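J.: For reference, the structures are reproduced in the following blocks.
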Structure 1
């Protein structure tokens with residue numbers, strides 16, 4: 001489906017009629033693909049997305065802009081620690097929301113902030129976003 005594996009699914013082929021003409025393997029493969037996509041549209045699927053552990057170091061005067069931008073990226077800020085003139089922000093964020101963040105953070109902090117991420121786990125995509133994904137199938 002979206003380039004990710006589909007897990008915990010069982011499929012049973014009940015019946016298939018194959019004609020004498022053409023290539024039956026291609027026809028069967030094509031029919032199975034269409035049936036699988038239709039089944040996913042009708043099923044209650046759960047798409048998991050990679051969640052990253054995030055750490056940002058920013059000068060204190062840019063903290064508000066950085067945190068506001070994180071909110072627009074579905075980030076959850078778990079800790080804000082002041083270390084002299086630098087603020088350490090820790091939290092989690094979906095990986096899909098972080099593309100282009102390096103450029104954004106430089107703009108927000110006049111090039112003075114930095115960040116790093118590492119994989120944390122996989123969590124379900126929120127229902128509002130899942131509906132949009134399913135429509136793209």
Structure 2
């Protein structure tokens with residue numbers, strides 16, 4: 001199996017976040033590699049690459065989803081961005097609200113103003129669809 005999880009964080013906490021992620025993801029893969037890229041004055045992105053062998057596709061899927069759950073929980077607890085420039089994607093939907101914190105209300109207000117019937121990208125952005 002192979003999987004990549006990319007996140008971003010401020011310089012002040014990226015190394016601690018990297019250490020926590022590498023340690024937490026180790027049980028799910030034979031190797032957990034990481035590299036920093038896309039550097040900015042305020043911080044950097046971090047790519048975590050998980051490589052391993054499993055006995056079945058189902059075991060690989062279980063390991064990957066467990067790794068995602070662990071990584072996203074750590075990022076939300078450390079206030080790191082749960083993604084960088086690759087976007088959020090469907091796999092991160094359960095973690096968006098916690099990652100946004102109070103900013104979720106701003107995003108919801110913008111969505112309401114621009115798409116009050118919630119026709120565009122229903123169920124995405126971590127927002128509930130409109131009640132009809």
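Values quoted throughout were computed directly from the atomic coordinates according to the rules given, and no laboratory measurement underlies them. This structure is a prediction, so every number in the text was calculated from the model and none was measured. Cβ atoms are built from the backbone, for glycine too; each structure is taken alone.
J.: Quick check: -14000 is what I get for helix-only ellipticity at 222 nm (-39500 (n - 2.57) for each DSSP H run of 4 or more, over all residues; to 500), calculated from one of 1, 2. Which structure matches? Don't skip to the end; give the middle numbers.
T.: Working: 1: -10500; 2: -14000.
Checking each candidate, the match is 2.
J.: A follow-up question, please. Please state which of the structures 1, 2 yields 47, 14, 11 when semi-axes √(5λ) of the Cα gyration tensor in Å is computed from it. Working shown, then result.
T.: On the way: 1: 47, 14, 11; 2: 29, 20, 11.
Label of the originating structure: 1.
J.: Assuming 25 is relative contact order in percent (Cα under 8 Å, 6 or more apart) as calculated from a single structure, say which of 1, 2 it is.
T.: Values: 1: 30; 2: 25.
This figure was derived from 2.
J.: Where does the value 2.4 come from, among 1, 2, when distance in nm of label points 7 Å out along Cα→Cβ at positions 62 and 86 is the thing being computed?
T.: Numbers: 1: 1.3; 2: 2.4.
Clearly, the read-out refers to 2.
J.: Here is a follow-up. Can you say which of 1, 2 returns 6.8 when mean count of other Cβ atoms within 10 Å over residues 14-21 is computed? If you can, show how the numbers build up before the last one.
T.: On the way: 1: 6.8; 2: 17.0.
Value 6.8 for mean count of other Cβ atoms within 10 Å over residues 14-21 corresponds to 1 out of 1, 2.
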